[in-house]
Structure 1
Amino acid sequence: MIVNGEPVLTPKYKLRASDCVEISIPPPLPSHLAPEDVPFEILYQDSDLAVINKPPGIVVHPAPGNTQGTLVHGLLKKIRDLSGIGGTVRPGIVHRLDKGTSGVMLVAKNDHSHMFLAEALKKGQIQKEYLCVAHSKEAIDSGVIDAPIARDDINRKKMKVDFQKGRSAYTTFQVVAKKGNLHLLRVWIHTGRTHQIRVHLSHKGIRVIGDRTYGISSMQSMNLKELKNLHLTIERPFLHAFKIGFFHPQTKEWMTFTAPLPEDMLALVNAVFPHALDVIKNK
């Protein structure tokens with residue numbers, strides 16, 4: 001960094017209002033990732049962004065233990081231009097979904113769009129609605145969960161509600177249909193904390209089906225009386241990013257997209273909550 005024509009060699013330098021600052025931004029490094037055929041659906045695409053439907057079981061970007069077959073590998077195969085702000089490992093990735101979560105995601109195709117969408121996400125200007133199947137012994141209808149979330153002190157892969165060290169997190173939910181203690185929920189997240197929906201619902205005694213970390217594991221799910229005779233396969237949390245709404249980075253037009261339920265979750269919803277999806281579509 002150069003200030004007033006002189007290089008600054010110490011990080012302790014304090015800028016003044018009259019300072020003239022020059023910085024040199026290096027060109028983005030070429031990605032070392034090889035494009036791969038990874039299954040996902042492109043719901044919409046233009047020169048600025050793409051809206052995609054991520055299947056369950058796919059990791060969004062490479063990380064230790066997941067160096068191949070990620071969504072990013074598939075994006076490099078199907079989409080020619082991706083923003084470089086996420087670096088060589090996360091090109092175009094504005095936000096992410098957990099491996100087991102399916103549904104709609106935004107992908108940026110240039111740096112302007114990436115910055116615009118990231119800022120909108122930070123300000124809560126992107127609306128994200130999820131559907132999930134959950135179990136609750138208490139009667140529930142709708143609710144607000146305003147509870148800060150932090151990383152678990154013992155298991156660093158888990159998150160927890162922590163009113164002392166947590167970051168603010170805000171979730172709202174509404175029951176669409178129920179059978180016994182089983183509920184189909186619409187959930188809206190107004191912040192973007194890791195595992196937010198699963199942690200918040202668990203905090204209220206509402207446990208997502210198939211979620212072995214915070215909810216009811218696959219094996220436990222099959223012992224629920226509401227599911228016992230359905231012979232359905234539950235191998236992941238039944239949580240789906242159903243709808244997203246946002247202002248377009250260039251046109252500023254409000255756009256909304258929905259992602260259809262994947263086969264596993266659709267089979268359960270149709271079997272346990274017939275006509276529930278018709279109710280959601282008509283709202």
Structure 2
Amino acid sequence: MNINGEPVYVGRDFGGREVAIDAALVERYVRALGHRLEIYSELAPALTLHSECYENLQWYLANIWGNLHARQEWELFGEVPLGSHVRTRGFIRDRYRKRGRDYVVKETWVQDADGNLLSRGLTHQSFLIPQEGERPVAVDKDREKRSDRTFEIGGKGRALAPLGLAVSEDVCMAFSGPTENYHTNRDAARALGFPDIVVQGMLPICLVSELLTREYGRGWLAGGKMDVRLVNVLWADEHIEARAEETSEVPEAGRTRVHLDVWVEKTDGTRVIVGTASALR
């Protein structure tokens with residue numbers, strides 16, 4: 001129980017809602033990402049409800065100026081047929097402080113009509129610690145050029161064919177709209193301390209999911225895992241490619257679990273997200 005008047009506390013349960021996974025919902029997702037896989041005529045994309053954690057923002061800290069999505073974890077347990085009705089649930093899993101930011105972790109479940117767990121997501125959102133005086137720009141476009149923003153990954157295994165996307169302002173609106181916010185509107189972004197539209201972190205994460213769905217199909221939709229850090233800001237009107245390399249294989253229940261390094265990079269090689277994933281083959 002919260003006894004100190006602080007609304008953002010570990011264990012706070014936000015309940016959830018019932019969602020129909022219909023063709024219109026899937027079509028919105030597919031059109032935003034720009035990649036249409038044949039399997040989506042029968043099954044929903046693994047991350048159709050990628051932003052369910054943001055349906056209720058009462059888990060955010062009061063100072064939202066300069067807030068950023070910092071890390072995302074996914075575990076996928078079951079396929080979701082088109083026409084299904086699912087139930088979501090979210091609660092605060094953790095809070096911590098690191099390198100001048102406060103972090104809140106929201107855990108989000110998606111369950112089927114019988115209560116079976118279909119997916120589990122952990123969203124780490126970071127917030128600047130309030131300070132006295134004038135606030136500088138939260139993150140500028142030169143930050144990613146610093147030596148400490150270079151992240152080495154790849155070169156260890158079999159590379160999958162990359163999956164690209166030109167992230168126009170229209171794509172931002174299709175993915176993060178229809179409301180105007182700092183993921184869709186330049187003025188809204190500047191009001192929160194950013195020089196340009198901040199592309200929602202879930203977009204490059206979903207692009208990785210599409211790459212893995214293309215490669216492993218049902219072995220990603222039911223059995224996939226991902227753990228990625230969002231290390232540099234993706235701005236509107238940049239082009240990105242999702243990339244992955246198979247690094248090892250282990251037997252699992254009569255199948256093979258393939259482990260991968262995954263990342264998304266801009267045209268100049270700047271990494272936007274880096275991390276690991278696995279899928280069943």
Structure 3
Amino acid sequence: MFASFLITLREGLEAALIIGIVLSVLRRLGHANRSRTVWAGVLVAVAVSMAVGLALNALGMALEGRGEAIFEGVAMLLAAGVLTWMIFWMQRQGRHIQVHLESDVRAAVAAGSAWALFGLAFVAVVREGIETALFLTAAAFSATPMQTLVGGVLGLVVAITLGWLMFAAGRRLNVRAFFRVTGILLLLFAAGLVAQGVHELQEAALLPTFVEHVWDINPILDEKSLVGQFLKSLFGYNGNPSLLEVVTYTLYLLIVGALSLDMTGRGVRVQRSIP
């Protein structure tokens with residue numbers, strides 16, 4: 001539940017920030033009446049994202065046995081890859097998003113193109129929506145459908161509320177700190193997805209096992225207990241992992257974590273060098 005909450009909170013707030021910037025620029029330019037075009041793009045993007053999510057869910061439910069294990073393993077690894085790319089992209093481009101968006105909105109207004117504004121809103125939201133659908137599909141493999149649904153809805157509600165407070169009520173949120181903290185949590189979530197994806201592909205006999213159980217601490221912290229299920233859904237906890245699961249989890253955190261810290265450090269140095 002917390003994993004789906006975190007996913008929709010971050011993705012929803014990112015989409016809210018983008019749409020808020022677009023609407024703010026339109027208002028400053030004296031074209032607030034064009035906001036309906038922006039909201040039309042948002043609604044279509046939400047519909048497309050929901051369709052993708054339902055299709056992924058239907059595909060997963062239609063499969064059984066080895067096919068189901070392969071689908072879950074591939075979905076988890078794909079979600080981890082997209083999640084990693086998203087975190088790196090935000091670290092690299094996050095500082096320039098507002099500048100690029102304002103430039104695109106001004107160009108669309110100057111050209112008098114409603115389709116350009118519609119497309120700007122649609123692309124921004126549908127990207128976040130499809131990513132969310134993929135992440136929730138992967139998260140649902142280690143939680144019940146109801147837990148995933150409740151967590152996802154709560155995350156969206158909080159994201160929409162924060163977005164409204166920022167742009168309508170004038171409240172300020174330390175966006176950089178928010179994305180830094182959620183980025184760390186999502187990095188751990190992605191590592192868990194990698195390990196769980198490997199586990200599923202081992203069950204499908206597509207990956208070797210080597211050592212089936214490196215350790216077994218389920219008598220101490222059962223992965224099926226309430227705490228164990230929470231840790232599994234958020235961090236990919238496994239009380240008796242295979243050797244390949246442990247290796248891939250560790251390598252992912254070491255490599256991706258080091259790259260993330262390096263990019264963060266370079267971003268701080270660049271900001272300090274700007275007078």
Match the computed value 16 of relative contact order in percent (Cα under 8 Å, 6 or more apart) to one of the structures 1, 2, 3, and report its label. 1
State the single structure among 1, 2, 3 that was used to calculate mean count of other Cβ atoms within 10 Å over residues 102-109, giving 25.5. 1
Quick one: mean projected area of the Cα convex hull in nm², for residues 110-221 alone came out at 12.2 when computed from one of 1, 2, 3, so which one is it? 3
If distance in nm of label points 7 Å out along Cα→Cβ at positions 14 and 190 is computed and equals 3.8, the structure in 1, 2, 3: 1
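Values quoted throughout were computed directly from the atomic coordinates according to the rules given, and no laboratory measurement underlies them. What you see is a predicted model, and the numbers here were worked out from it, not measured in a lab. Cβ atoms are built from the backbone, for glycine too; each structure is taken alone.
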